[in-house]
Structure P
Amino acid sequence: MPLTGQRTFVGFGFGAIQAGLFLYEAYRSGGFSRLVVGEVAPDAVEALRHHAGCYAVNIAHHDRVEVARVGPVQIENPVVPLDLACLVNAVAEAAEISTAVPSVRFYTSPGPGSIHRIMAEGLRKKVSTGGPRAVVYAAENHNQAAEILEAAVFAEIPADERPLVRNRVCFLNTVIGKMSGVIADAREAQARHLATVTPDSSRVFLVESFNRILVSQVNFPRAAGEPPFERGIAAFVEKEDLLPFEEAKLYGHNATHAMAAYLCSVRGLQYITDLRQDPALLAFIRDAFLKESGEALIRKYAGKDRLFTADGYREYALDLLERMTNPFLQDSVERVGRDPQRKLGWDDRLVGTLRLALRENIVPRRYAVGSAAALATLDPSFLQTDKPAHDLLAQIWGDGVMETKEAPEVLRLIEDARPHLKRWRDSGFKDPLV
C-alpha cells in the first residue's frame, strides 16, 4: 500500500508499540505521505535503512498470526548530527507525533539529541515556517505523561515564543490496552513461524490485533480561517476525561496481567496462555478482576461511562482475559512479570489496586495473594521463611510511605495472603487460593 496522504507522521522509539501501533496505524490510514521515526540503537537504524525503510510486524488475532508489511519509514538516529537535523525538520512538518519509549524518564537526556530538545526546536521551527498544527501522543504508561513531556519541551522554548508554539501543538495522554512484545530469540521466532523485523534481523515485533486506543480530547484554540483539527489516525478514540480509563487500565488490566504472571511463576507455568489449562487458577484471576478491581472502579466512577457498570466492566474483563491468554500471542510469564519491584510500587498496579479497593470498602484478598506472589518472585525466600513483608516493601516504598496510615493495612493484607499462597503451593496447586 503506497503512502498517499499529505501529512507527516513522526515517532520516537522504534519498539513494538511504535512499530505495531503508531507507525502501523499511520501507514494503514492512508492519510500520511511520510513516516519518520527516531531511534538511538545503531543496529536497528542500519537494518531498516538496508531494507529501504520497510519492516514486518506480526499481528496476533484470536485464530491466527498475520504478518503485516509497513514502509517505507525514514529512520534517523538523533545521536548523529545530520539525522538530528532531519528529525527537527520532520517535527516542524509533522501533523502527528508519538513517543513510545520505555518510560517518561527517557523524555530528557543530556545533549542535543534528547527528545524534549528535538521537539522544542522542531516546534519553534513549525511556528517560524508556518508548519501545520500537530498532536503529540505520549504513549508511556503514566497518567501524566503528556503533562511531563509538555513541561520538559516548553522549558526549552524561550518565554516570548511559548504562546505561539502552544497554538500549534496539543499534547495527548493515551490509554493503550494493546498487548505487545519483542522476541529476540531467533529459534523461538523460527519455531513459531514469525517474521523478523527485517530479513536479516533476529528481532520480532509481535502485537495483538486490538487497536481501540483512548486519547485525550484534542483541544486547539480556534483561529480565524483555520478548520477544526482532524487526526489522520482515526482509529483512536478521544475522551474528554481520560483519568477513569487510565485507572481502569492500571488497576484493572495491568494489575490483573501482573497478578496472573506472578501466580503463573509460582505455579511453574511458562506462558500466560497456559492458564487455559488451569480453570481454577483462571477463575481466581477472573474473580479478582471482577469482584475486587471491578467493584472498586465501578463505585469510584459510576455514571462516567458504560465501562463503569456491572455489564460494561464484565465485558471489558472477560474480553481482556481472552486476549491475555491468546495462544497466538503466547505472552511469556517472564516478560509480563519482569520488574516486580516497580510493579509493587506504592502507586503502581498491585499495591495501587489494594489501596483503591480498601478506599472503596472492598477487601482485595485475591490481589493481596497476587502481591505476595510478586514478592515471592522478587525474593524466593518470602515463601521459604517468615521474613516480614515489611522488610522487603520498605525498600520499595520508602520511609515516608511506611509512616502513613494506609501502609499497615496493606502490609497486613499481604501477610495474611502468604499462608494461602504457601498452602496452595504445598498442596501441589490443588487447594483453593483463598
Structure Q
Amino acid sequence: MALIKSISGIRGTIGGRPGENLTPVDIVKFSAAYGTWIRKRTSGRDPHIIIGRDARKSGPLVRDLVINTLRCLGINVTDLGMATTPTVEIAVGSGASGGIIITASHNPAQWNALKLLNEKGEFLSSEDGNEVLELAESEKFDFVPSGKEGSLTIDDTWGDRHIKKVLGLELVDMDIIKKARFSVAVDCVNSVGGVIIPELLRRLGVEKVIGLNTKPDGDFAHNPEPLPENLKDISALVIREKADLGFVVDPDVDRLAIINENGSMFGEEYTLVSVADYILSKTPGNTVSNMSSTRALKDVTEKYGYKYYSSPVGEVNVVEEMKKRKAVIGGEGNGGVIYPELHYGRDALVGIALFLTHLAKSRMKCSELRKKYPEYVIAKKKITLQPSFDFNKVLDEIRKQYNSMQIDERDGMRIEYPDGWLQIRKSNTEPIIRIYAESINQEKADTMAERVISIIKNA
C-alpha cells in the first residue's frame, strides 16, 4: 500500500512487496544503513544503540529484525521493550550512540516505522538523514563474522526514570496538583501510553484516574490520530464520570490532546499554547512552533514581551529553530510540547505535568482556561496523492493566483492573510497533500482551504 522514506526514517504498511511496502527486506536494509552510519560516527568506540517500540501487533517481528541486523554489524543493543518515543529519546541522550523507535506514531494499526535518533536523542538532521538514505540505496554494508556480534541487553527501567525526571522539574508542582484533587480521564489508544500515563498521573498526585483503552495490546479502539472525530468515547467518559478533564495520547505518546470537563475539545493546537502561557509566566524567553501551528502562540508570546519564531514542519526543524532562538518552550500544533529543560523532543508526559500545574494554579475549570486564549479556527484538509502527481506544478499555479500576498516557501507554501494564514505542503509521513487554513472563524478558514483545493484539482 505505501512505503515512505525520509530523513527521519522509513514508514509503511506491513506486508506486500519490497520497496512498495514495509517488508522484512526493507526493515533489514534500512536498519543496516542506519547501523553502518552509526559505526562510521563511532569509529574507535563500541557503538551502542537503544531501541523501543509501541504496542502494534507487528512490533515484536520488526523489533527482532532490527536487533539482529544491528548485532550482525557488531553493534551493542539495549532494548527498552514497549516504551514511548520521548522515553527512548531520553534514554539515548544518557550516553548511547543512537536510537531506533519502532512506531508509526498516529498512523493506523497496519502501519509501522523506524524513527531514527542521533546520539543526543534527537531526530536526524537533513544532512545525516540523507546520508542514511544513500547508504540504504547503495547497500554498502559490512557485517561482522560469527562470534563478533554485538550484545543484547534488556532494560525496562526507563519508563520509571522518565517519570522521575518529569516530576523533578522545577515548574512541575506536585503539591498544588494534589491539593486540586483532580479527577482525570485518559485515552491511551491501546498502546504504550496505557502503561506510563496512569502511573504518571498517580505519582503527580491526581486523586482519581479513569482509564480508557489502556491495555497495550495494539488493538487500537479507534483511529489513533487524536482528532475530535476520533475522541467521542473519551468525551462521553469525561461527562459521565464528572471528571475535571481528559487527556488523550497517540500510540507513541509524543502528542497530547485535552478534553474539557464538559466533554468539549480544548483543541490540540492549544495544548502548546496553554503550556507556553505557563512557562512564559515563570521563565523569560522566546517560543517556536512549526508553520502549520496556530497564530495563538505568537499572540501569547508577544503578550509577555518575548519573540515568536516559526520553522518548517518536522520535529527536527522545530528543535533546530528552538536552539537557534534560545526558546524556552516550543513544539507543534498537533499537541506536541517540547520543553528543553527535560529534553529536545515532543513529550506528552511533560505536557501533562505542566498543564496540570497550570490548571491547578489558575483555579479555573478546564473550559474556562481555554477561553483565556485568542480564538482561532484551523480547517485541516488533505488530498491523497496519485503517483503521477506533480506538486511543483501545483505550487506554480497557486503562486500565480496569490502573487499579491505575502508567501513563505520554506515548507511547501504558506500564504499570510490579515486575519489568518494558509499552508499547502506534502506530508512527510503519508502519501497526501495537507491544506491547513487558519482564521477567526470556521467559515473563513473553510473558504480559504476550499479555494486552494479547487486550484489543486484543476491543476
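Where does the value 0.10 come from, among P, Q, when FRET efficiency 1/(1 + (r/R0)^6) of positions 15 and 303 (r between Cβ atoms, R0 = 35 Å, to 0.05) is the thing being computed? Among P, Q, the structure yielding 0.10 for FRET efficiency 1/(1 + (r/R0)^6) of positions 15 and 303 (r between Cβ atoms, R0 = 35 Å, to 0.05) is Q.
One of P, Q was used to compute mean count of other Cβ atoms within 10 Å over residues 39-46, and the result was 16.0. Which label is that? Answer for the origin of the read-out: P.
Across the set P, Q, distance in nm of label points 7 Å out along Cα→Cβ at positions 55 and 71 reaches its highest value in structure Q. Comparing percent of Cα pairs over 36 Å apart across structures P, Q, the highest figure is found for P. If log10 I(q)/I(0) by the Debye sum over Cα atoms at q = 0.10, 0.18 Å⁻¹, for residues 7-126 alone computes to -0.29, -0.90, which of P, Q did it come from? Computed on structure P. Each of the structures P, Q was assessed by distance in nm of label points 7 Å out along Cα→Cβ at positions 199 and 407; the largest value belongs to P.
Taking mean count of other Cβ atoms within 10 Å over residues 311-318 as the criterion, the top-ranked structure out of P, Q is Q, with the highest value. Looking at structures P, Q, which one was mean count of other Cβ atoms within 10 Å over residues 143-150 calculated from, given that it came out as 11.9? Label of the originating structure: Q.
Here, each number is a calculation from the coordinates, and none is a lab measurement. Here the structure is a predicted model, which means the values were calculated and not measured. Cβ atoms are built from the backbone, for glycine too; each structure is taken alone.
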